[in-house]
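Got some structures for you, see below.
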Structure 1
Amino acid sequence: HSPAHLLMLYMPSCASNAPLPCTLAKPDSFAALSTDRADQQKEIVDKHNALRRGVMPTARNMLRMEWSPTAAENAKSWANECTLSHSPESRRTTTVGCGENLYMSTAPNSWSDAIQAWYNEVGNFMYGIGPTTPDAVIGHYTQVVWYKSYQIGCAVAFCPESEYNYFYVCHYCPAGNINTLIKTPYKSGAACEDCPNACDDGLCTNPCKYMDKYTNCGTLKELFGCSHSMVKENCPASCKCTTEIK
């Protein structure tokens, strides 16, 4: 299921040193950010993959991201409501539940800037420990580098009535930020250690396309085997995916 504890990031770009008055950018600069454009889709995917390749400690099971038109449509539909808040889980579902990162700005910042701002929460995070202080915000970072979230779709809306005129939304499928695993958003080890035959420069290219319905499927598989109807029905990832990343 999608995590409910995703966090919002306010990044006003009209800083105290900005030339006054801080004016609205013209919508042509907004059009350049449209994720209907192939160059923007590529920038978003490439930026995520570059950050995912560079995690420390290195990741043995980090999946390579790809663009999801369905997730992008969901993100666009939500961004256009200009709520500047998180969507309900039902609004970010493809064939699976998806996670969501938000970024708001008074200026048309690049997608790479938005994604980097999310990633920069790494400064509040220690692998295996989690947030370094009790009130530290880390949820955007952990979603960007969640090993299993391999599909992404994003959109930006121009919201002239809002405090922040640019509302950026990214959906990550399947959702990351599973509470019990938040301290370890990926498995540490040599890059591609879990996918030696499906590796692209440190990222795995073999996602399991199935989802287990239970968290204890590994145990159920050992106890009853996959021919057992209950296991077969509820644990398709554990039963059908052997070498794939799940």
Structure 2
Amino acid sequence: MQDIRHFHPDMVALTGDLTNLGLLKEFQNARQWLLQQDLPPALLIPGNHDALIKENSAVKQALWAEWLHNRTQSEPAAPSLLVKDHVALIGINTAIPTLPFLASGKAGQAQLVLLADLLRRTRAMGLCRIVLLHHPPAPGIVSRRKGLDDFQAFQDVLRAEGAELVLYGHSHRAQITPIPGTDILAVSSTSASHIADEPEKSAGWNAISVHKQPDIWQITIQHRSLMPDGSLQDSQMRRVCRAHRFLPATSL
């Protein structure tokens, strides 16, 4: 976190698994940790570990409410949204309770319909749309028992409505993968607590910058990886250019 603070980010995206077993005490501890970090505006989406236990779900959600950014109480399936300047972080919840030895996820049809609508509206506002989910949005990144059950339906929404970038967790690897049938990249990061000899698995985070150019979004992705000596090393920088159009902003 000290390294992240040195970059002075305007926003923070958290892609889940702040707990191990989804216990109430773990949610309470995670809340205290989040408060101690003094974060800029942050969007948190749950991971599969956070959904392992159904009990006290309303209480646990309330503990994280200021980072979950749920848009409405009347529509629990609604994607979350955090907007700052010209960037919209859009979160969908793929964390569901599963049978033992499974770690799969599902967005669900209701949430995907609302996601499509939100992508349309944020595009009309001229915002750079970055979608967050915990589970990988394409097959083959993790085993099937850990995958997103309705990845095809999620991809269909992206093919229809577009997005500038997708961020996900769960794989514990730093990867950049194209969404099939689109020019949208899906970017993952490693576990923040994982120390390993393999650079793509060692603890780290992604520094992502979005610059507004006359006709494009220029997006730069830089992975920071923890080295054995405790320092953090930069990966090769990746730049993405995405076309956009600007319209007068309206409230959501």
Given a computed value of 2.8 for distance in nm of label points 7 Å out along Cα→Cβ at positions 140 and 204, which structure among 1, 2 does it belong to? 1
On distance in nm of label points 7 Å out along Cα→Cβ at positions 44 and 100, which of the structures labelled 1, 2 is highest? 2
Using Cα extents along the principal axes in Å as the calculated read-out, with 67, 34, 32 as its value, let me know the right label among 1, 2. 1
Could you figure out which one of 1, 2 the value 2.4 for distance in nm of label points 7 Å out along Cα→Cβ at positions 84 and 148 was computed from? 2
Assign the value 13, calculated as relative contact order in percent (Cα under 8 Å, 6 or more apart), to the correct structure from 1, 2. 2
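Bear in mind these aren't lab numbers, they're just calculated from the coordinates by the rules spelled out. No experiment lies behind these values; they were computed from the predicted model shown. Cβ atoms are built from the backbone, for glycine too; each structure is taken alone.
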